Structure P
Amino acid sequence: METKQLMTFKIAAETLNFTQTAKILKFAQSSVTAQIKSLETELDTKLFERLGKRLYLTEAGKQFKSYAEKMIALSEEAKLVTGGMKEPSGTIVIGAQESQCTYRLPPILKEFKNQFPHVKLVFKPAHSDEMAKEQLLKGELDIAFIMDVMKPGDSLTMESLIQDDMKLVASPDHPLARKNKVVTKDLEQETFLLTEKGCSYRTMLEDTLRDAHVFPTNKFEFVSIEAIKQCVIAELGIAILPAMVVKRDIEEGRMKELNWKQSIPSFFTQIAWHKNKELTIPLLSFIELTRQTLKEE
């Protein structure tokens, strides 16, 4: 199989659209179709299936995608080495919220630096998912971590990595912490400790309260999630936060999850980049390392 075929498959697997794939690669659509069929013939398996007007990866296609990305990365690395550039260098600019930087990224960054000691990593705070998406579109970020419900990416490639549960938490001494069941109306007089506007789970909370005709008047807004946690522990209010952020505090008794009987949409940590972004060897390796690390959680 040729690298050109692998790259065509990779883009098609991300876009799930042969017409868009052809535009990105500047091929005729017939060429994209022919390359995919040739690859399927060589592998003796279907990689895509069409249901109605939509294109889907088969199970074999999903498994092959990670191998294709590795083979592309190895091919590019071989070109660099034989071209006299023994150690990849450069800079990767990453956008991530505080929770990701604190609780998810350290082991990934440690392993990445072991693999690419000459690649510089620069972090830019993404206080909201919309801010991160805007910076990706402007080319200010190479890659970003976004926590949101699943949405189409338009000009962005967005890959879901791991599902995140949300917890409504309070101090163990808070009156609501002693209730067997908390309904949305119980929250009307509470003080809410909120992340900045644009944060996906803050938006979800506000939408849920509004739909229930609950309009709290006591709100404090913070840039720092750690500040929110300390204020919850100090009995200054309640907050909705990702489970990874409050897991240890709940286990050690500093916080308590409220038994809020409310259906909350599934949130996912997603990695995103511009669909026209040139994926260098270090960037591809960072994406693959992130996939593998989060799958083990």
Structure Q
Amino acid sequence: MTALNYEVTEAGVRLDKSISNQFEDISRSRASELVKADLVSVNNEMKKAKYAVKSGDQIEVKLPEPKEIDMQPENIPLDIVYEDEQVLVVNKPQGMVVHPAPGHPNHTLVNALLHHTRLANINGEIRPGIVHRIDKDTSGLLMIAKTNLAHKSLSKQLKEKTNKRKYIALVHGIIKEDHGTIDAPIGRSTKDRKKQAVVENGRNAITHFKVLERFGNDYTLVECQLETGRTHQIRVHMKYINHPLVGDPLYGPKKTIKGNGQFLHACELGFKHPITDEELDFKVPLPPIFADTLKNIKRKFNIQNKE
């Protein structure tokens, strides 16, 4: 059992809310369950979830060991862009979850990878080989570690921001600037626990963008390059500057182009090979639904121009 401790600085809120505000991975409902299970103490005393915390309160949260998900190899086709004894680069399709999680115990990229090859185990049983992630409905390139040596090298490159991660995104509205940088901290939204948001006490997050094409007054096609890798970073940052991603069910407007989720594609990935130090760079084209949507937008835009 893991124990998490903190001192209250935000007084007057409910105990369960205080816990969820403090720890990004604990929802308020989960915090309430932990309180009811007598796994939370306030100054070494048990309190109810509705207890209003006071400044200086010492909170201890005990987390039971997670139930292990039975990781089974599954014969799911993979679009492998590159592979050697150390690393593998895969083009993940839209709709595929990267690794098992509550609600998605199988049919993930990890299940498919386990059927194909051995993977580094430094990241535990649930996320073998996974160095970074992209959302379920985001398509594109991921680097996978087949050995622990490769995992350490690729993780270090991510931490030191020496690798390359470029995305293509279709957003609502017209971005007037040809390029720019969004430097705004991201954390869990205080209004909706399912969402991330730009928040004052969030984690450092930086996204660089470049406009590729503008379509009338309706849409802009942009290339985004990540300097950091926060959850939903591009989706949150583009919404923050009032240009949410087209098709985004979580951060986009209700009136949007329907697809299979947000129009976001990890188009380019670059890193140093963990053994040879060779600079590797990979690019993949847009998936059909993204490419076809762009064709339809361009066709409509050209017709409007002629009229």
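What follows draws every value from the coordinates through simple rules; no lab data is involved. Note that the coordinates shown come from a computational prediction; the quantities given were computed from them, not determined experimentally. Cβ atoms are built from the backbone, for glycine too; each structure is taken alone.
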If mean count of other Cβ atoms within 10 Å over residues 8-15 computes to 15.1, which of P, Q did it come from? Q
Identify the structure, out of P, Q, from whose coordinates FRET efficiency 1/(1 + (r/R0)^6) of positions 64 and 232 (r between Cβ atoms, R0 = 41 Å, to 0.05) was calculated to give 0.90. Q
When relative contact order in percent (Cα under 8 Å, 6 or more apart) is compared over structures P, Q, which one is greatest? P
Work out which structure the value -6500 belongs to, where helix-only ellipticity at 222 nm (-39500 (n - 2.57) for each DSSP H run of 4 or more, over all residues; to 500) was derived from one of P, Q. Q
One of P, Q was used to calculate distance in nm of label points 7 Å out along Cα→Cβ at positions 48 and 136, giving 3.6; which? Q
